[in-house]
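Just below sit the structures, each encoded as structure tokens.
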Structure 1
Amino acid sequence: MHISARLPQLGYGLGLRVEYYQELLEHPQGVEWLEIVSENYMVPGGLPLVWLERFRERFPLAMHGVSMSIGSTDPLDEGYLSRLAALACRIEPAWISDHLCWTGVQGVNLHDLMPLPYTEEALAHVVERVKQVQDRLGRRILLENVSSYVSFADAQLTEWEFLAAVAERGDCLILLDINNIYVSAKNHGFAPLRYLDGIPAHRVQQFHLAGHEQGEALIIDTHDAPVASPVWELYAEAVRRFGAVSTMIERDDHMPPLAELLAELAQARALAEPLLRNAA
């Protein structure tokens, strides 16, 4: 099986959410691509797919899932992978991504993105499953770093070492969530720039930008607020290190007027483009 080594650079995009369907079609205003939540469209038919076909005619699409559970000890869900592959065949996305985490065990879906123990045993387990998924889909996948609120006493690697090793040994790509790096850095007391420095640039295919909430003891990745100033600063550092990487704004709750998300997207572009020109 041949897996393409290069994926397109799509520019600046948004997560496709039902609240913005009509307005995005009528007034895209600088939106160059859209990321869909895969599970929302893994259906045999109906209105969601009707809308999706309309967007497919107008925008490049990327598929982003939450249920692959690449780190679980359960067997890979062949039914899920079949539905994922069918959707990919239908809409021909630029890429497919999911999270470096586990979401269930013994058939129980926890409906959350649970962190992994960063051990050599877990690394070997995840790498083997990445290879199986990529063989099944016939393409490289992207894996995203999740926000973290607990750590494991027996960890043998840092989070960034684990992510980098999964990408290199599994020959997959990385969706780098800048907000999640910031959240985890604050929660666990590491320097976010150390994280960026530990990631192989040739594996980074996409950035996520999102908001968070300051809790009493921890910062929580909520996707319900604007991108915070320190996350913008970290994004600038990521652009300096990794160059032109497809970037999108994530919002999943407290949905604002579309104009507010478009303004954030314009801010990402205005921040990144001068850095890219200076590096050229």
Structure 2
Amino acid sequence: MSSESSAQEPPARPAALWGFVDAVFAAPLDGLDELGSTILLFARAMTWLVRPPFRLAQLLTAIEFIGAGSMFICGLVGAFTGMAFTVSTIVGFRQFSAEGMVGGVVALALARELAPVLAAVVVTARAGSTMASELGNMRVTEQIDAITTMGVSPIQYLVLPRILATTLVLPLLALAFGIAGMAGAYLVAVVWQAIDPGIFFDKMRQFLQWSDIRMLYVKATVFGLVVSTICCKKGFFASGGARGVGEATAKAVVSSIVAIFAADYLVTTVMTDL
């Protein structure tokens, strides 16, 4: 019996090896699968962009929810961001007696990085999570299957309007974020710290170029596409009842935020001449 048991022991090593290999490569392969399915959903949605019927009512509803509903939050977060960044900038520049440059530095930082990135994060937290949960609830309650049964494409009816609305609205929200941020910077620098307003605006005009405004719009547009596609994908393919919808929503928010910062680096690298 001992000889038979010893003869059966060696196959355990290949099994353990394959288990280790599976554990190592499971996460990258799952990530590639998620990326591929997300790109495929986006491509399928874009094929409906020029094919009737056009869902204008759904598009306007999504624009109202994402744009009007997020405007106040973006402005509030932008104002506090500008105020906090201005305080830190003044503390640093005061060591070199260069407080007058704060207007230009804050404007440049808001236009190139803070406004598009943080506006996208705000939209992800508010609208992206809602998109994922709505589509997830429709999936687990078989509403999406019912739409398909009626001969209507759920991607055209549910996904495309949300992607278009986020892509159109997010640049405007980022611009509002930047304006609110500069208003907060003005309050801290000019009203509180008594920096000359003429110097404040002069440095802002000197530092800020049209290329920086263009970068804000490009980044916000890219972020809108990325966030809406990821959130729609997570919700559209949710499963497992209420728990599955909650997990899909959480994954949508986390994945979108990571994708925002990754896309931010790529767009900055492409549009910046070092």
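Coordinate-derived values only; no laboratory data. Remember, it's a predicted structure, so these values are computed and weren't measured experimentally. Cβ atoms are built from the backbone, for glycine too; each structure is taken alone.
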* Structure fact -> With distance in nm of label points 7 Å out along Cα→Cβ at positions 66 and 266 computed for every candidate in 1, 2, 1.8 is reproduced by structure 2
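Looking at structures 1, 2, which one was Rg and Dmax of the Cα atoms in Å calculated from, given that it came out as 17.9, 52?
Working: 1: 17.9, 52; 2: 24.4, 94.
The read-out was computed on structure 1.
Which of 1, 2 yields 18 for relative contact order in percent (Cα under 8 Å, 6 or more apart), as computed? Could you put the intermediate results ahead of the total?
Numbers: 1: 18; 2: 30.
This figure was derived from 1.
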* Computing FRET efficiency 1/(1 + (r/R0)^6) of positions 202 and 242 (r between Cβ atoms, R0 = 30 Å, to 0.05) gives 0.00 for which of 1, 2? -> 2
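Distance in nm of label points 7 Å out along Cα→Cβ at positions 34 and 58 was computed and gave 2.5; which structure, 1, 2, did it come from?
Working: 1: 0.7; 2: 2.5.
Attributed to the structure labelled 2.
Figure out for me which of the structures 1, 2 the number 3.1 belongs to, where distance in nm of label points 7 Å out along Cα→Cβ at positions 98 and 258 was derived from the coordinates. The partial results should precede the final answer.
Values: 1: 3.1; 2: 3.7.
Derived from the structure labelled 1.
Thinking of 1, 2, which structure, once helix-only ellipticity at 222 nm (-39500 (n - 2.57) for each DSSP H run of 4 or more, over all residues; to 500) is computed, gives back -25500?
Details: 1: -13000; 2: -25500.
Computing helix-only ellipticity at 222 nm (-39500 (n - 2.57) for each DSSP H run of 4 or more, over all residues; to 500) on every structure in 1, 2 gives -25500 only for 2.
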